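Each structure below is given as structure tokens.
FYI, it's all coordinate maths here, none of it is from the lab. All figures in this text were calculated on a predicted structure; none of them were measured in a lab. Cβ atoms are built from the backbone, for glycine too; each structure is taken alone.
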Structure I
Amino acid sequence: MSTKKEVMVFAEQHEGEINPISYELLGKGRELADKLEGGLSSVLLGHKMADVAMELVYHGADRVYLYDDAVFRDLNLLNYKHNMVRLAREIEPEIFILGATHWGRSLGARIAVALGTGLTADCTGLEIDRNGNFVQIRPAFSGNVLAHIRTKTRPQMATVRYKVMKSLPRDINRKGEIIRKNVEIMPSLLTIVRKERLDEVNIADAEVIISGGAGLKKAEDFSLLADLAGLLEATVGSSRPPVDSGWIKKEHQVGFSGNTVKPKIYLACGISGSSQHLAGMRESDVIIAINTDPSAPIFKIADYGIVGDLYEAVPKLIERIKRCRA
């Protein structure tokens with residue numbers, strides 16, 4: 001069966017819970033499908049997911065292709081990829097989008113290779129231009145420019161960053177179809193990757209982030225930020241310079257070339273505030289900046305600013321928090 005101009009979204013789930021990025025993709029997918037005058041579908045693989053599948057309809061999908069089998073309780077790349085490639089060949093969607101999560105990136109690349117099509121990774125924008133072309137927008141040249149990419153091959157595939165699209169309001173009156181698909185199980189020599197490993201660092205979901213930048217003197221000084229983060233149940237983030245220096249993993253990087261975040265509190269320690277970094281965190285509810293330079297760009301968007309040395313300010317914050325809790 002071929003459904004022309006179909007937009008298909010991969011609905012990522014772990015242990016029966018839909019990843020919020022899937023709803024964001026459905027929101028954007030609905031917009032794209034309407035402009036193409038086509039349909040919006042979602043593909044969901046899991047175990048005992050029939051009730052959860054309706055949530056995808058409530059968030060914009062016209063139809064949900066459901067692969068429901070115990071084999072999908074584990075995150076097995078071979079089985080996921082094989083069944084999704086089969087579906088893509090059957091449905092022939094015009095556009096196929098996945099979340100730029102650890103799992104989405106791994107799946108997307110493998111599916112694209114199997115289908116012989118292109119894949120634009122880590123998109124921050126998706127549009128249909130005046131000529132009806134699908135335009136994929138992503139940072140390029142270290143985030144200094146935004147590349148607008150069009151793909152000749154079909155389906156046009158993209159992975160999209162978390163928290164850059166808006167989900168639609170949940171509407172239980174929305175009508176849609178759940179289509180159960182036959183599951184093909186492949187013999188696998190791959191190691192099963194559990195959710196806990198995939199989510200070692202999930203900075204995009206963090207409600208409080210303590211980030212360090214070029215103001216840190218050495219890699220070991222991230223332990224100071226980690227101490228504060230531990231007290232606040234926060235996640236440690238970073239601007240690009242420490243990542244480039246190998247002081248901290250790229251999963252912690254905030255900015256155009258890293259992760260887009262929207263925490264309740266973002267504390268920037270020793271971060272001057274380049275445009276690339278600000279683009280990744282400026283939507284935070286409350287921004288607090290600590291920097292020795294009073295003219296640092298970070299102060300222009302900060303709700304609270306401390307002009308001072310992070311090596312003096314952070315220990316005092318730690319001491320004050322411990323004293324208040326005592």
Structure II
Amino acid sequence: MEWYTRYKKQLEQVYKEAEDRIAAFPGPLNSVGLAYADKFNPVKHESGKDYICSLLPFWIKELSGISDSQCERLALANVYGMLYFFIQDDVMDSAPSSKWKDQLALGNLLLLEMFSVFRELFPSDSSFWRYYHRYVTTWADSVMNEDRDDYFVNEPIRTAGKAGPVKIASTGALLLTGRDEFIHKLEHAIDLVLMTLQMADDYADWKEDLAEGSYNGLLAMIAAGRASGEPLTEKDAENAIYIRGCMKPYVQFAFDNHRKLLAMDTGASEILDFHAFLLNHLNQVTETIDTNRKQLLKGGFEYFLSTYEAKKVQ
């Protein structure tokens with residue numbers, strides 16, 4: 001995990017600055033905000049979900065040619081943006097509650113902090129703001145229409161759209177140094193990584209998503225392969241995952257993404273390394289499920305043989 005450990009110290013400083021600013025928010029939003037920031041701090045709680053949000057500027061620093069200071073400012077802005085969009089997701093995925101007041105107010109303060117950092121780096125007439133507009137519009141389209149249009153079944157790469165705003169850090173870095181010609185290729189590469197990241201999340205969260213009725217790529221693939229139009233049950237999903245081996249074709253999408261990333265040769269090797277980390281995780285899950293299934297089947301067969309031999313003796 002050199003793509004993470006190499007930048008751990010810088011990441012600690014970025015989160016420290018974010019936390020210092022959040023601590024200055026009016027109460028009780030300061031304490032709510034600090035608890036929320038702590039929850040998603042990858043230095044404190046190592047998880048693949050949140051690494052890309054804050055590490056992306058570091059991964060493309062060499063490719064873009066940005067300075068250390070610019071890199072850290074972009075990372076800080078992405079941390080604020082990550083927290084803001086996570087709050088939006090939480091509100092959209094939960095029933096109305098008294099928490100919404102705190103969450104929505106906190107979200108707006110985080111959004112202000114993100115814009116404050118970006119305004120230091122990009123004047124109002126910069127093309128940066130057009131890219132930002134496009135990424136957020138894609139995010140809004142994704143959260144509203146992924147279920148209706150069945151993204152994972154019909155066009156899997158579109159599942160990256162919900163996390164698309166993280167790309168503003170990489171695009172911003174390239175714009176700062178006038179390397180606009182790399183933007184399109186890097187956008188596509190990051191979308192491939194975000195798709196695989198979403199796949200890993202969907203496997204981890206499938207039971208919760210099924211119970212809440214949230215769109216989930218793994219469940220969508222299982223449902224699409226069923227002859228029956230009946231709603232998917234937890235038992236149906238368990239049979240597909242743990243007995244019928246649906247994880248193999250599911251993870252094949254991630255293998256295909258890795259092959260595409262290798263062929264693209266973006267010049268940002270740590271993006272590829274992070275994707276390899278995600279792919280390895282999904283592949284290990286699949287192999288463990290397959291091994292357990294074979295052991296269970298073997299155990300059942302051995303039980304059958306022992307019973308059969310016992311009857312022969314009688």
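Tell me which of I, II gives -24000 when you compute helix-only ellipticity at 222 nm (-39500 (n - 2.57) for each DSSP H run of 4 or more, over all residues; to 500). Each step should come with its number before you reach the end.
On the way: I: -9000; II: -24000.
Derived from the structure labelled II.
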Given a value of 19.4 for mean count of other Cβ atoms within 10 Å over residues 118-125, calculated from one of I, II, which structure does it belong to? I
Among I, II, structure where distance in nm of label points 7 Å out along Cα→Cβ at positions 30 and 262 as derived comes to 1.5: I
semi-axes √(5λ) of the Cα gyration tensor in Å, for residues 102-269 alone was computed and gave 34, 21, 12; which structure, I, II, did it come from? II
